[in-house]
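What follows is a set of structures for review.
A short reminder: the numbers here are calculations on the coordinates, not readings from a lab. Predicted model only: the values in this text are computed from it and were never measured. Cβ atoms are built from the backbone, for glycine too; each structure is taken alone.
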Structure 1
């Protein structure tokens with residue numbers, strides 16, 4: 001597939017920030033940063049929301065179907081694949097697979113599209129990226145939405161996550177995952193094999209495992225080989241992080257969404273809220289890690305109310 005980069009894309013996106021009725025057809029392209037191509041996709045009409053996907057190492061595609069359906073009629077949605085993820089390059093330069101570079105990349109997107117201040121919507125690791133951006137560039141942040149975000153510290157994130165996953169995956173599921181890892185399809189990064197593998201694993205992330213069938217991971221031959229490599233390197237570079245004491249630098253309005261049945265703890269979300277003076281926390285009862293899939297109507301209404309759109 002060929003991707004066209006034109007000046008009109010930037011102009012149209014800029015107009016969307018100022019004219020709520022400006023309709024932008026879906027478009028896609030690459031932004032060159034550090035001699036690398038970072039992929040983006042734009043769809044919708046209205047004020048611009050920059051969508052930050054999780055992982056790290058996944059692409060934006062696991063968010064796109066539902067967010068397009070729920071929000072694209074009211075907002076312009078700017079998705080991009082983070083460095084070393086999805087259709088973006090960068091997985092080979094492991095020294096730059098770190099949070100500092102990811103924040104810099106996001107700032108480059110802001111400048112490229114002429115966005116004075118960002119409305120950031122981050123899911124999972126994308127929420128942690130959004131918080132890091134807000135700490136570094138509070139003056140460039142208009143609003144922040146954290147959807148079942150990584151906790152602001154390793155201590156409040158990882159031990160709980162591991163415990164929850166281990167308690168939810170059955171012995172049969174774990175054996176099945178182990179068997180997939182030994183297959184040629186897994187070793188050679190075959191997208192269908194990875195889709196089966198991750199959808200089995202992600203049953204532990206949903207309050208109702210049946211809802212796993214609703215997620216579209218968008219795996220393909222370009223994105224799959226990057227997933228594990230980018231994830232392991234970024235997590236290693238993060239180390240035993242803790243940014244709670246830096247969070248008060250973020251003074252924009254912030255909406256925190258947290259599933260009560262998520263693999264991420266409510267305690268982690270509450271700790272973030274306690275540090276952000278202009279924040280509100282909404283708990284999704286009987287929801288796991290994917291509120292936009294598990295409770296789409298509640299999710300949409302919260303976003304619409306938060307931004308005050310009809």
Structure 2
């Protein structure tokens with residue numbers, strides 16, 4: 001019997017030059033065997049970190065027209081929805097409507113949301129998106145991937161310690177998502193300042209009806225370079241690996257971070273003329289099997305278990 005190919009509706013940005021948004025997420029998912037339908041929330045000349053950028057922002061009405069076209073042809077059947085950068089509140093509210101409709105059609109649909117608000121203490125989207133994410137988007141999401149700043153914004157609680165990070169993830173769970181990954185933080189790593197600390201938490205429904213919570217702390221090697229689009233790639237890879245390991249966040253995160261680390265390293269080598277683009281795809285596909293480059297701790301119901 002032919003294996004079902006998972007379909008993803010990816011709603012995020014598009015740039016002419018560079019790799020962010022759908023250009024960072026769609027192709028890697030396709031490499032890993034997912035069928036991806038893309039809607040571009042914005043179409044810009046380049047990402048907004050440049051001195052200048054031009055382009056268009058898709059409105060809620062335009063999104064509705066595109067979705068209606070898909071719907072009228074009866075091809076609006078998805079296993080996942082993935083969302084990222086947008087700049088319009090009504091557009092974001094329309095995304096929520098679409099997700100809710102798709103979930104009614106397929107109760108098993110998983111919504112992966114990268115709540116793109118900002119980083120390092122400042123927002124890089126309009127401030128009026130914040131309450132929409134907090135009150136409407138996050139409650140319908142199943143998996144969210146905020147950075148520390150975004151997690152703090154969404155919960156109203158600062159993260160100064162590991163205990164704070166756990167409490168923030170619990171607050172995010174109460175808002176709706178069963179899986180939360182804080183992709184980066186400013187907390188001091190135990191392995192030294194060449195590493196970056198991330199956290200994950202997953203609520204799991206047990207066969208007897210009780211719930212347990214799996215928590216992980218991840219320390220990943222820092223790279224002495226600046227990249228854009230890494231958050232978009234991360235959310236896409238977490239979607240892929242939680243699909244294969246839906247109740248094992250530790251393994252899903254190991255594979256996701258391994259992809260990130262190796263794609264970045266190969267990208268640096270490619271920029272220096274030391275490797276080929278094909279080898280970057282090989283890393284993405286092989287997902288770092290057997291590489292133990294992370295320090296991961298796992299909690300079960302607040303009890304620490306060391307790996």
Structure 3
């Protein structure tokens with residue numbers, strides 16, 4: 001069996017499908033599938049259950065992956081350490097981000113870094129679920145600072161953020177008064193369904209008093225952009241980041257409610273495992289971001 005076949009197997013296992021793994025390996029799905037099939041033939045065992053929609057590991061495949069994945073990671077790390085002796089950072093930095101964070105990434109900051117290191121390519125993969133970046137082959141992730149675990153090293157990517165309660169003027173004209181979070185009971189609140197299936201709870205703070213409100217409403221959406229659209233249509237109240245609602249607020253299309261109850265909080269950060277060895281490329285990237293972060297303090 002060849003190293004390429006083993007790498008193909010691990011890529012499919014981590015990505016959960018041939019198409020995603022093929023993009024990661026810069027191969028066609030058919031070429032990747034052929035490599036995995038060759039590996040299964042050599043081992044005389046089926047490693048994946050395949051259907052038209054899903055690819056999943058067999059019991060044998062899961063056991064093989066649990067042993068092979070860490071071993072390949074050690075080999076890749078050894079190669080990266082050898083690469084530390086090269087003078088110029090190069091290669092691909094793979095970043096995982098949720099969809100909203102990916103939109104807020106300060107692109108000028110990234111473009112400036114890539115201009116300084118033309119041999120470096122940055123790939124950003126956006127998805128709603130929170131993934132283990134090390135297990136899924138990412139160098140780092142971008143998320144709200146509040147949800148990054150303590151075993152990660154985090155670097156600020158921007159200024160403080162803020163959630164805002166917003167509504168169209170037409171809705172507020174006909175709705176009940178809204179003076180405190182307790183009044184939300186009498187309002188149509190547009191709810192957000194999280195990737196874990198739960199409904200997002202609205203958080204408030206005022207003069208040291210913190211509240212978490214489980215709002216009620218007949219409209220549930222799974223995207224902040226859809227909530228923004230429904231709010232603009234006058235359906236009800238939306239709970240959005242100022243980054244997303246800002247343009248509509250500036251144009252008078254939306255009005256902010258309860259401003260004294262939604263103070264700023266730490267914004268986006270780039271994070272990576274605390275104990276991971278950093279390649280020369282990642283070290284250059286981290287050093288650059290730390291320099292940029294000093295402007296946000």
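Suppose you compute mean projected area of the Cα convex hull in nm², for residues 39-150 alone for every structure in 1, 2, 3: which one lands on 7.4? Numbers along the way, then the final one.
Numbers: 1: 6.3; 2: 7.4; 3: 10.4.
Label of the originating structure: 2.
Looking at distance in nm of label points 7 Å out along Cα→Cβ at positions 63 and 143, point out which structure of 1, 2, 3 has the largest value.
3
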